[in-house]
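Just below sit the structures, each encoded as structure tokens.
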Structure I
């Protein structure tokens, strides 16, 4: 399952992954921020490090609430 629709920041992407998505798709945000993919990757990486989560797979379908 892929999460899409309204993803504009790393928090949006993380919410989709926590809800069970195995991938996220971004689109419209690229018109206003062509660096959005890089920002999302950096944000997710920082979040995983801060929360001591060693892989994105452990975030997927975890149902855990984020401490952003």
Structure II
């Protein structure tokens, strides 16, 4: 539940960013598979690069989850 605290806002933003990274990676993989099935290797490779970037972003987020501030 949102209590309006800065910590809660940071946590919600972190969760949103993490969900975006995971969803972006999943979507890119699904589309890349379809492109490979159609023989479009060049576009699939570009999507796999996007997948890698999304996974790296997720890893960054997981390495530094939000922490409570001393003001909360």
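To which of I, II does the computed value 45 (relative contact order in percent (Cα under 8 Å, 6 or more apart)) belong?
For relative contact order in percent (Cα under 8 Å, 6 or more apart), the value 45 is produced by structure II.
Given a computed value of 2.0 for distance in nm of label points 7 Å out along Cα→Cβ at positions 24 and 48, which structure among I, II does it belong to? Show your work: numbers first, answer last.
On the way: I: 1.2; II: 2.0.
For distance in nm of label points 7 Å out along Cα→Cβ at positions 24 and 48, the value 2.0 is produced by structure II.
With distance in nm of label points 7 Å out along Cα→Cβ at positions 8 and 40 derived from the coordinates and found to be 4.4, which of I, II does the value describe?
II
Given a value of -27500 for helix-only ellipticity at 222 nm (-39500 (n - 2.57) for each DSSP H run of 4 or more, over all residues; to 500), calculated from one of I, II, which structure does it belong to?
Traced to structure II.
If we compute Cα Rg over 2.2 N^0.38 Å for structures I, II, which one ends up with the highest value?
Ranking I, II on Cα Rg over 2.2 N^0.38 Å, first place is II.
Quick note: the coordinates plus some simple rules give every number you see, no bench work behind them. Predicted model, so just to flag it, every value in this text is computed and none were measured. Cβ atoms are built from the backbone, for glycine too; each structure is taken alone.
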